[in-house]
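> As structure tokens, here come the structures.
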Structure 1
Amino acid sequence: MKLATTTGDFQAYTHNQNDAIIKINEAGFKYIDYSFIMDYKSSSGIFGKYPEEHINDMKCLAEKLGVEYVQAHSPMGDPIVKDSNRQNFIDATNKCIVVCSKLGIKNLVVHSGYEKGISIEENFVRNKEFYYELFPTAEKYGVNILTENFNKMWDPQTYWIDNAKDMREFIDFVNHPLFHCCWDTGHANLQEMPQHEELKILGKDVYALHVQDNPGRGDYHMAPYFGSSNLDSIMNGLLEIGYNGYFTFEADAMLCPVYRKREYDKDSRLLLPPMEIKEKTEHLLYDIGKHILTAYNCFDD
């Protein structure tokens, strides 16, 4: 497997994702998961004033550095909540599909939605409607749409697809040749079932990974070994299902995000670690990934 990571690793340090790509590459990564989330939040990049120039800059940068864009993450939103923002969100997601085709990206992760108080059955129906609004664009440009097992919600009145069994049923329910899944190891760590068993349920429909960790109490996006995930269970599961995609990190919170920290109004000079410390954590992330894959004789540079 080849190591990849998300441009979201440097979201606290830059809104220019080309700068993030340079830092990621300096740490050893050659394969990139592009976060459209960052562009969408900051109205920059492909959602800025000059999207075509940004795309061309990304292509030039990839050629210069020898990196490859291998997967992407669409913006986060409320795709099944039928309000005035819904169509704009769908249009933005379709735009991401088009940009993926321009960058040679075959797999786009697109989260399912949720709404408080609706049944599992209604959740399935409304999410299927949402994804079918993306499939015409996906078919035109040859991009796979990947749903993801999201983090466990502790609200008994709110349901979303957060485990392998339900995701298997949902993929079969949607029943489209371009519809598969991304397995998030950190989200799975919040469930009770061992990950090698969950991965077997999904099998060949696992087209991508988000590798991250947590202590089992919340969705913290730490690096492996920083949380309680069983890495041997994950690796055995991936090898058993014949996974041949990228080993892609989404450990974008190795250093605790500012919004999770306790407040202190009088001073903030230590609130965000300096760039040189962040760069060292990115090198560490690469070393951790290389160790994991080398231990199972499947590291591919």
Structure 2
Amino acid sequence: MTASGTFGFGEEYEDFIDISALGGIVVKGTTLHHREGNPYPRMAETASGMLNAVGLQNKGVDHFVNHIYPRIKHYDTGIFVNVSGSTIEEYVQTAEKLNDLEKIPGIELNISCPNVKEGGMSFGVHCPSAIAVTSAVRDVYKGHLMVKLSPNVTDVTEMARGVEGAGADSISLINTLLGMAINAEKRRPLLSTITGGLSGPCIKPVALRMVWQVYNAVKIPIIGMGGIMNATDAIEFMLAGSTAIQVGTANFIDPTISVKIIEGIKEYMQRHRITDVNSLIGGMLVD
């Protein structure tokens, strides 16, 4: 799958790949109302990664339903909408508006985005809040409910068990790590918001560790992400316990990377004489 915020609505990549060749796409973050996002600069390159503080810029869920959905519903793949909000009520109302879209099998509930100054961070790092928003959305949303967890917590397994108990059908992790960068010559932060979300290969070891921990804590499927740049990375996430993976930052470097990863997984399976990709899930050998 492709990760939210890195693949637009899929249309932007049609000149590079066949969208229907993917296992699924997660469209960019969607909120109840139009959001302008954070002031520029809101992206910065760092060692082996990048920081972003876009702030969920989007035109709101009604615009998605009326204008974007009709243009992408022909994709022969799973289309998930990343849903965010500043209050539980906003999450609920946004999810409700997506209920009747036939070609949207599920949503990814973003309770963990560190770029949003209100709502996102507190839901993602406070277990009772994570449970409350998941439960409220579960009560109104009929499709597949994937909950995206924050890595900026002490015990990610507590969060995972909490949202599982509140009705999540799957868990995606990890979202970006909270970080910052400074221009030493100017003595100023590189982002207008000072801090932002760190992604890219630098966060992969942390992401792998959290996927493995959550795999051993819950029974629902895990969608792993965080620094996946090639097929080997993807396979490592599956061995750690991921049922599926999402590719994010790598899309900015190579717009064809998602299909290359699929082909790489096939080559790995042939080389190791593996006939069922599901046998990789949680297949890490531990003495």
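Every number in this text was worked out from the coordinates using simple rules, so none of it is lab data. Just so we're clear, the structure is a prediction, and the values are computed from it rather than from any experiment. Cβ atoms are built from the backbone, for glycine too; each structure is taken alone.
> One of 1, 2 was used to calculate distance in nm of label points 7 Å out along Cα→Cβ at positions 97 and 217, giving 3.3; which?
Computed on structure 2.
> Which of 1, 2 yields 11.1 for mean count of other Cβ atoms within 10 Å over residues 81-88, as computed?
Structure 1 accounts for this read-out.
> 27, 12, 10 is what came out when semi-axes √(5λ) of the Cα gyration tensor in Å, for residues 65-136 alone was calculated for one structure; which of 1, 2 is it?
Going through each structure in turn, the value belongs to 1.
> Also, quick follow-up: A value of 3.4 was derived for distance in nm of label points 7 Å out along Cα→Cβ at positions 89 and 265; which structure in 1, 2 was it taken from?
1
> Of the structures labelled 1, 2, which one yields -12500 when helix-only ellipticity at 222 nm (-39500 (n - 2.57) for each DSSP H run of 4 or more, over all residues; to 500) is computed from its coordinates?
Traced to structure 1.
> Something else now. Matching task: 1.5 is the computed value of distance in nm of label points 7 Å out along Cα→Cβ at positions 73 and 185. Pick the structure from 1, 2.
1
> Looking just at volume of the Cα convex hull per residue in Å³, for residues 49-168 alone, which of the labels 1, 2 belongs to the structure with the highest value?
Checked 1, 2; max of volume of the Cα convex hull per residue in Å³, for residues 49-168 alone sits with 1.
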